[in-house]
Structures are given as C-alpha cells and as structure tokens.
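Multiple structures are listed underneath, in structure tokens.
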Structure I
Amino acid sequence: MKAVIFDMDGVIVDSEPIWIASKQQMLREQGIEVPDAYHHQLFGMTLRTMWTKIQADFNLPLSVDACITRGEAIRQAMRKDLPVKSIPGSITLIQRLFEAGIPLAIASSSSNKDIALAVDALGIRPYFQVLVSGEDCARSKPFPDVFLKAADALGVKPETALVIEDAVNGVKAAKAAGMVCLGFENPAFTKQDLREADGIIRDLSLLTIEQCQQYFGEEQE
C-alpha cells in the first residue's frame, strides 16, 4: 500500500443528510415526493451529473443549470448556521495514516469550494498531499477519473492505492480504477450495496494500517 485515497462526504464529513434534505425540498417545490432511498443512487455523483439524472427522472420543467442553482441555494441555506461535522473516527484514522508516513488524498465529487471549506473547518488540510474534485474531471463517479487523477497526483500506481468509500458509485469508481477499496458502512445511515468493495468497515477509528496492508501483496514496486 503506497497511498490512501478518501472520499469526503459520508466518510470524512457528515454532510449527506443535508444533501438529501435539500434535494427533497427542491423536488417538493415542484410537487414531487420521493422516498429518501431514491437519493442513495446519487451519492458520489457531481452536481451536474446528479441534477441531470434528477431532471430526466422527473421531467422537471427547469433546466439542469436552474436545478443546480436552486438546489445549491437550498443546501447552502440549510447548512449556513451548522458547523462542519466529521464522521466519528475519521480524523483519528487520517492522523494515524499521516503519522505513519502514508501519502493521503481526497477524491470527492464535491466542488473544490466545498472540499476546501470542509478540510479547513476540520483542520485537516495539512494531512493531505492532494485534493481532487470531480468538477475537474471529464466523468463523474462511477467512472474512475477522480481516483486516477488523485493517484497520478500522488505519484503512485492505481493498484497500490487504497480507497475508502461509503457510496456504491464510489466503490464502482475505485474498482474501475484498479484500486483496492474498503466500503464504509456508517451505522447512522441507511446501508448501501457495497458488495463490490474488497472489505467492509463500520468504525473508522478501529481500522489499523496492518488491516489495510493485508489487501496488498507483500511486495509492491
């Protein structure tokens, strides 16, 4: 294992409940009610990919750009007075890996602005050598672009990198990149289908470097 690449939303930052709530409000404004479970398939997508799908699924009268603008206005208003919260155990794990000298990256479908806001609010920017946003990639998760870009920036081969993901689209993207992927099942969230992951973890604070290493061969160039 030469590097660890983290997804951000749902792995480091407890942001997914606000994402769901803001999209639900946007759809209600259009007279549409859907179960929260509908949104699980959207986790890991960039804003444009996500709203393109929603717009098509419900034949919304708004353009994709208008959906993005309104959806983001709702989300920003919802989180305006809320502190950025970390997922329990995430910062402990990040610090453990950093202290062991393992290069770290974030590869997130969130915008560069949201990534910067989160890492600065949590005080974890110094731990990461690389921050990659899906908005800088041609294709969104479940395509592997964001993870391949992170590995390239870290200077490691994809097959030597470990990804930690909580969303089915992210797991698919990591495996498409040829990387080892651990699926994080947050007990506070509804379970997603992470069966394609190489392993499942439920408490980030308990994940050890030795456990991470076991998914790799003894020797890596």
Structure II
Amino acid sequence: MSVKGNSVYDFIIQQIKMGDIVPGQTLTERAIANEIGVSRTPIREAFKKLIEQGLMEYEPHKGVKVTLYSKEKIEDLYEIRELLEGLSVGRIAESHSAEDIKLLENYIELAEKEAEQGSLIRLSEINSEFHNTLARLSGNHYLLEIMSDLQMQISLLMSQSLSNKGRPYENIQEHRMIINAIKTGDKSLAEETAKFHVRKSRDNILLKIKGD
C-alpha cells in the first residue's frame, strides 16, 4: 500500500474508524512506514497532530498509543459537549433563517440514505458535519473553535456508538427533534433537546465500551 505524505493523517484516522487500529494499540513510525510506503517525516507530523487532538498519547521509547477512553474521560468530554451543544442550539433557536433549517434538514436526508445502506463511517462523518454546522450557525466564533477541537475525539467515539443496534436511526430522530425545537424559537426547549441528544450519545458509547 502506498499513501502520499499529506494523507498519512487521514489514513490513520480511517483505520481507527474502521477498527483496524484500536484504542490502546501502540503504533511506531517504522511499522506505519513499512505498511504505507512513506518516509518517517510525514508519519511523525501525523503523530504530532493526533497527539495535539487528544487522539493519541506519546509513550517514551515505544511510540504512540491510540487514546483509550475510560468511562471517566468519556463522561468529562460529554459533560463539556452537553453545555456547548445546548448553547449552540439555544442561540440558533433565537435567530435562524429558512436557509439554516433547510441546511440542517439536508443532513437528515443524507443520514437516512447512509443508514439504509449501512455505511457507518459515512454516517459518522455526516453526524460530525451536522454538529459542526450547529456550532457555526450559533454565530459564536469561540464556541465554533472549541467544538472543532473536540469534534475529532467525539467523531471517533461516535463511530463506536453508531455500531449499536438501532442507534443510527435513533440518532437521526434526535437530530430531527433538535431541528423541530429550533423551529419553535423556544430557546429553553432547544437547549434541553440538544442536551438530551448528547446524553443519549454518551450513554450509547458507555454501553458499547462496557460490552467490549
């Protein structure tokens, strides 16, 4: 297999999402270089980026380890996400356009199509795009920046959550509930609907890691 330098990061992310590289697994520059046919420099750069994003941890004299999320780490991450998602959706409920609603509803249509085809990786990507769009539509630059930093960790955890039986369709329905709450213009309702969705996502991830 040959992967261009700029794609090393994407290759590793894809392998994690597919389950070919698993949480807790140690990776070395040499092993990756042999597998994908690139020099160690782009691999080192990819590792650095993954560590900065919290997706990997440096192990002295060993290499890097894919972050293994404990119950406590997941709860901490989703506690922050719940607050941010509630803030985003509440702000959108107070001020949104017909175009904003149409954009969000388009993600529902895309997700339904991928769910029918059983494409969990693409479904996870659409999920991330939906939530990134919520952060952007909030109009708060700092909120968008913080959510962007967290989103990659969340998206990898979501890949696990969406593999639970029936969860893809539940997730889509919860997204639809968020959009409907936004349409009402009721800030409190929108905030609570978003927070409910985040708690459900958290519970499904915890269920998945418990089962594993």
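Quick look at the values:
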item	result
Of the structures I, II, the one that -25000 was derived from, the read-out being helix-only ellipticity at 222 nm (-39500 (n - 2.57) for each DSSP H run of 4 or more, over all residues; to 500)	II
Label whose coordinates, when distance in nm of label points 7 Å out along Cα→Cβ at positions 57 and 73 is calculated, return 0.6 (choices I, II)	II
Identity of the structure behind 18.1, 56 (criterion: Rg and Dmax of the Cα atoms in Å, calculated), options I, II	II
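Taken together, the values in this text are just the output of simple stated rules run on the coordinates, not laboratory data. Everything numeric in this text was worked out from a predicted model, so none of it was measured. Cβ atoms are built from the backbone, for glycine too; each structure is taken alone.
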